[in-house]
Structure 1
Amino acid sequence: MLSVEIQHTLEDFTLDIAFDVGNEVLTLFGPSGAGKSMAVRCIAGLMRPDAGSILHNGTAWLDRAARINLRPQARRVGLVFQDYALFPHLTVEQNISFGLAGLSSEERRGIVSSLMEEMHIRGLEGRYPDELSGGQQQRVALARALAPSPAVLLLDEPFSAVDVTVRTRLLRLVADVQRRRGRPTVFITHDLEDAFLLSDRIAVIERGRILRVGAAAEVFAAPGSHAAARILGTRNVFNSVVIDRAGEGPKAVLRLRSEGGLELSAFGDYALGAAVSIAVRPALIDIVSSEGGVRSRAGAVTELVPALLTGVESRGDRYTLRARVANSLSHGGEVDADMVEVDLSAAAFERRAPRLGEAVRLAIPRDAIHLFSNH
């Protein structure tokens, strides 16, 4: 278990974060300059924060109060940077074995051979970094980081310089390695698809503070705040007010009305009159004709919202539809009607064959509607 709790004052903001990482991949996700790389450098021992502690399985790597600050070599951290940082004068084999100086030649050869097989770079042993492709260089950098069997693996945007196809392969490779070896891994990225491909959990970070942390799918579905929703690129976020309530606790059924005319019911524990934001993932919404029925999961409740289809965009394997809420409350002219986005697979789009200008109903499962305070 890696436990991090650090503070460091900068010119623009203060890095103040705390998180734990088990044998999993935790992704620090956020914009450039949010403090992600600084956190990784502190874990690696390349930077000393003003205050706080970093523990691995209860052993202090850093404890400013107790004046403990282990040097990087003593922390057993594997670190992979965006720029690979391979030694240009060393061959692939020599780069991978660089951190194995204390072992016999036979042990080093065995570890290097095993990693080259695992990284799919066998046959490149004698090549130099400038003779490799970007993807091959990154595989070598990853093998070098794994060679000493690090206690913690740190990945600082390591695949951002390669194309999408190569990056996807490398991320899947890291995921396979993680499943086999299992160690605390911290991954930094500002690419949402990369984050979801590799992460067990995601921590959304902005200006040195963690806004939301949790399972990847959970964080994406329920960002928990406007700031986190903005960073995650969440679509379908609407300001609303609680206009009715039935029941008590988090399973109370709330009736909500947005500024732009969207009206629906959702589960939540907010008082009457509370300002609440509604968030719904486009992929969880379906469309049905104005007369058509809707199939719901057993025990599930589906909200049906009248709307007018105003836009269709093809995104290759899926389509994004835009529908304007047709609630009469939005027709006064003072407030624009809410626009809801719906993501359909290409197959679903072909089956439904929606037409621009068509009156439809948006089928929104009630348990797919997430609420958070509107402030």
Structure 2
Amino acid sequence: MQRRIFVLAVWLFFLVSCNVKTSDEIPVVGKLSFIAAGSRHALVVDRGGNLYGAGSNDYYQLTKIEDGTLEGIGEVDLYTFTRISGVSGVEKACGGENFTIVFTEDGDIFAFGDNLYGQLGDGTTIRRESPIKISSSAHINPEKIACGNYHAVALSGGRVFAWGRNSEGELGNGNKNDSSTPLLVSSLINIVDVAAGGLYTLAVDTNGAIWAWGKNDHGQLGNGETRDSLIPSRVTGLDNYRAIKVAAGKQHSLAVFDSGIVAAWGYNFNGQIGDGSETDRHTPIIIDDIKDVTDVCAGEAHSVALKNDGTVWTWGGNQYGQLGIGSTDSYNTPQEVKFPEEGVSVKGIACGANFTMALDSKGYLWMWGRGEDGEIGNGETENTDAPIKVDIE
């Protein structure tokens, strides 16, 4: 019973999903090539394909560390970025509420951490203390994997596979049955991007149309309704726009279009939509205050955009300093993040529930926001409201 209560409680913290996009043109100066964020843990990949993690480890989402001290279900949190053994040649990763999934340059998928709903995709609901290879990965050969709170989606050859929790229809297969193995979302083809949110999922097709399914209590599916959808439904009001990327927060959604503009919809209590209000939006609204955007990510209640010039802009909730603007004041319009060093140009971003990651053009990591579980990775458990550079040993 205590396990069930804990799981129900922690879903209030979001992930997102996450999943960072970085440039293939990062010069060989710093160490890192890819970053990703779970709800309360951070993940980085170095140029050698090694995976490191920091933050919450209560469900072994950062694996079992031999010299750690057990606390409750899992291990003590990791306050600095620590090498995760048992997997090599990592290309990309994603983090969920209490689990981690990676795929390697060979196309293999490995997963570890909490598995109550089958979110690891290994055919069981057994919690994994170390990386386990997903046997079905040979049939998927993913180009991208996105982790939601308790489910995951993979993009492969224009098709979408989903697994894990399905209580709100987030797997998109027409029912509410959890699945511990990847299922094909059969109604979707020619997909170029995916994102997994709190209890819902987004996808973009080659025509630039956005599809959404799962939980819709605040209009995060963008179809003008607040009813959940068990199958993909098209996001409305975007006939004149061509989406290229999407991001899913706990209950709000973001999209980038080929013109560099951004749209948002869903829950807006903290101003995370960015339109100058705190009113929920059940259909997409264009954010007029920001242009020339190449990427976005979404946390529990904050939003982040990366512009083509390498600047980072944030808006929404800021209780932990996750906006990185030097205060904990929330904003309902985009604010520019100022870095303490001159000439920082960012190439990749990732959003945890209440913290933010940035990878600069030289391969260095910047962190800000919530640090109470060590997710900032600087050896402390303090929140930080401005970017700090974090070394990976």
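Here are the numbers for the structure shown:
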item: Test item: volume of the Cα convex hull per residue in Å³ calculated as 117, pick one of 1, 2; result: 2
item: Label whose coordinates, when FRET efficiency 1/(1 + (r/R0)^6) of positions 76 and 316 (r between Cβ atoms, R0 = 25 Å, to 0.05) is calculated, return 0.25 (choices 1, 2); result: 2
item: Given 0.95 for FRET efficiency 1/(1 + (r/R0)^6) of positions 108 and 348 (r between Cβ atoms, R0 = 35 Å, to 0.05), calculated: source structure among 1, 2; result: 2
item: Read-out Cα Rg over 2.2 N^0.38 Å, for residues 132-235 alone, computed value 1.14, structure in 1, 2; result: 1
item: Highest-scoring label, criterion being FRET efficiency 1/(1 + (r/R0)^6) of positions 44 and 172 (r between Cβ atoms, R0 = 25 Å, to 0.05), among 1, 2; result: 1
item: Distance in nm of label points 7 Å out along Cα→Cβ at positions 84 and 276 - highest-scoring structure of 1, 2; result: 1
item: Among 1, 2, which structure scores highest (criterion: distance in nm of label points 7 Å out along Cα→Cβ at positions 156 and 180); result: 1
item: Origin of the derived value -6500 (helix-only ellipticity at 222 nm (-39500 (n - 2.57) for each DSSP H run of 4 or more, over all residues; to 500); candidates 1, 2); result: 1
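The numbers here are math on the coordinates, done by the rules we state, and not lab data. None of the values given here were measured: they were computed from a predicted structure. Cβ atoms are built from the backbone, for glycine too; each structure is taken alone.
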